[in-house]
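Novice: In the part that follows, the structures are each spelled out as structure tokens.
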Structure I
Amino acid sequence: MRKIVKYLLVGLMVFSIPFSCTNTNYSLGDLTAPSGIAITAEVVGATTASPSGDGSGDVKITISAKDALSYKVDYDANTPLDLVYLPTGAVTKKYTNLGLNTYRITAVVYGKGGTSSSLTKDVSVRSDFTVASNIVTSLTNGTSRTWVVDKSVAGHFGVGPWSNTSAGPEWWAASVNEKVACCNCFYTATFTFVKVASTGAYTLQVTSPDGIFTKTGSNSTVPGIPGSGDEGCYSYAGGTSAFTFGPSSTGVAASAPSTKTAIFLGGNNTFIGYGSLQREYEIMSISTTAMYLRAQGTETGNAWYIKLKPIN
């Protein structure tokens, strides 16, 4: 009983203590957007005689502004808007369209409270490239060669970060025959690479009797795919398009296992392996018996890896 009385007295004492309410005012401060934006685009190898550079296609881009907290950049206004985050506002971009081309760079600078300012700048840069003869021979057999995804090897399909410091499927890699049960079209599609003797041009013919293995909606790069639905096999009539070789723009380290050469597909009705990839496929390695490709996924931040083998 004494304990109960004691606790009651303590409770009454607590409630009898006077409390005061203090109003605290908070302020976000000045939300002035970044100002004084500047874009510096230094074309590597540029001289008075060759202002468009040394043919590497490399441009050192630096963005600066007053009151800037973060930076994003779109490298080419001629392609769909793709704002890339730049932690320091500086990057070396490799432009891969062959010949002399002009690109419009768009910089977006962010400040306090999400405020932002933007600026554009045009840069003209030349890209020269001669593909190694062994790559052409391995890919086309000099005239024509047909490839399929190699389901017999582990890691024939995989995904990792789209990063200059990563050159492998760090996040996930397929096991042997992994997609047979759900999506066998992944393995029955054929990709025929042709070198046209009369012109020296290149074409890709895709035949896929069981459909195209892809995601749906905007994540697919081939027309006619449903606007929604799970990843899987979808109706595909096949297609033919031109392709070119060029320096890969992925930016993996020089020490990474890569030929630094890419296949660039023309049009939008062809693909290699997976229908949810961009149009550039970096050739990590190639021989007369195997080819290993890296491509940027349609979902930002993903790099996909595909292993193929020839069937003729």
Structure II
Amino acid sequence: MPAISVVIPAYNAEGCVARAIESVLAQTQAVREIIVVDDGSRDATAAAVEQFGADVRLIRQSNAGPAAARNHGVREAHCEWIAFLDADDAWLPSKNERQAACLEQEQVGVVHCYVVDVAEKFKYDGEQTFDRLWRQNAIGTSTAIVRKSAWEAVGGFYEDRRLMGVEDYHFWLRVTAAGWRVAVCREELSHYTPAAFNLSSQVQHILGAELFNAELIANELQLPPGQLRAKQADIYAEYGSALFTQRDMPAARDCLTQELRRRPTLRSALRLAATFIPPTILNHCRNLRVRKPPTQCAAM
């Protein structure tokens, strides 16, 4: 098995980083090194890492965001293959061993797997391509093992904070656009802790990052305007629906108006129209859908 360096960016992660490190140490195929980059944490993240002693290399930097932390870790890594793991995620013990079969395939720059309990929409048949990724990101950062030469070829992760939250997606798109292949091990081998996007402000922050990402990629690769417009419509529809579910009607209405401008279809118009329905009526309809019918007792 090729030697692997593990890079873990950590920010205020004292409560979870030990679990991530322990999942690496428990791998059935040992890694060469574990590097934790403390991205200017204000809690006891460093102390939580230092308890592992020589098994883990701790690097500290001023807060610069996860992309900068990953880049710093990769620059310090000694191996050709870099496995990324976010501090609040964890691996199953056989993850790297199961992915190893894909590492030496020709022109493969990224190998990933599925996360535990992943939705079917994030699974796919065939090879991951730029066009498929452009439609939807199916690569979890903590599932990915990246060839260092591929990282070098595209200049690493973009560290612009406007991409924060989707900087990994931006990286996968650039890697595939540069001609590197993406291989997948079709097994659920990584635990993922999703961000709690229960506030409209958080949803809108990621919405802005998604739109910025699409514009950057479209400009870098000189994609047709229609391709960018369709992607923007998809983004506005996705986040407009999320805001609608949270019953933030003004924000949902803004998103779905933008979708309709870019994709003037009946379906888009109906989505927008739904934002004018009073939330009390929407909530009543939701309750009716989830209410279970009464149990029928069998006749004796």
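We did not get these values from a lab; they are worked out from the coordinates using the rules stated. Because the structure is predicted, anything quoted here is derived from the model rather than measured. Cβ atoms are built from the backbone, for glycine too; each structure is taken alone.
Novice: Quick one: distance in nm of label points 7 Å out along Cα→Cβ at positions 180 and 252 came out at 2.8 when computed from one of I, II, so which one is it?
Specialist: Source structure for this number: I.
Novice: For volume of the Cα convex hull per residue in Å³, which of the structures I, II scores highest?
Specialist: Once volume of the Cα convex hull per residue in Å³ is worked out for each structure, I has the highest.
Novice: Follow-up. From I, II, which structure was semi-axes √(5λ) of the Cα gyration tensor in Å, for residues 132-283 alone = 31, 19, 13 calculated on?
Specialist: Answer for the origin of the read-out: II.
Novice: In addition: Could you tell me which structure in I, II was used to calculate mean count of other Cβ atoms within 10 Å over residues 172-179 as 15.0?
Specialist: I
Novice: Suppose you compute helix-only ellipticity at 222 nm (-39500 (n - 2.57) for each DSSP H run of 4 or more, over all residues; to 500) for every structure in I, II: which one lands on -13500?
Specialist: Structure II accounts for this read-out.
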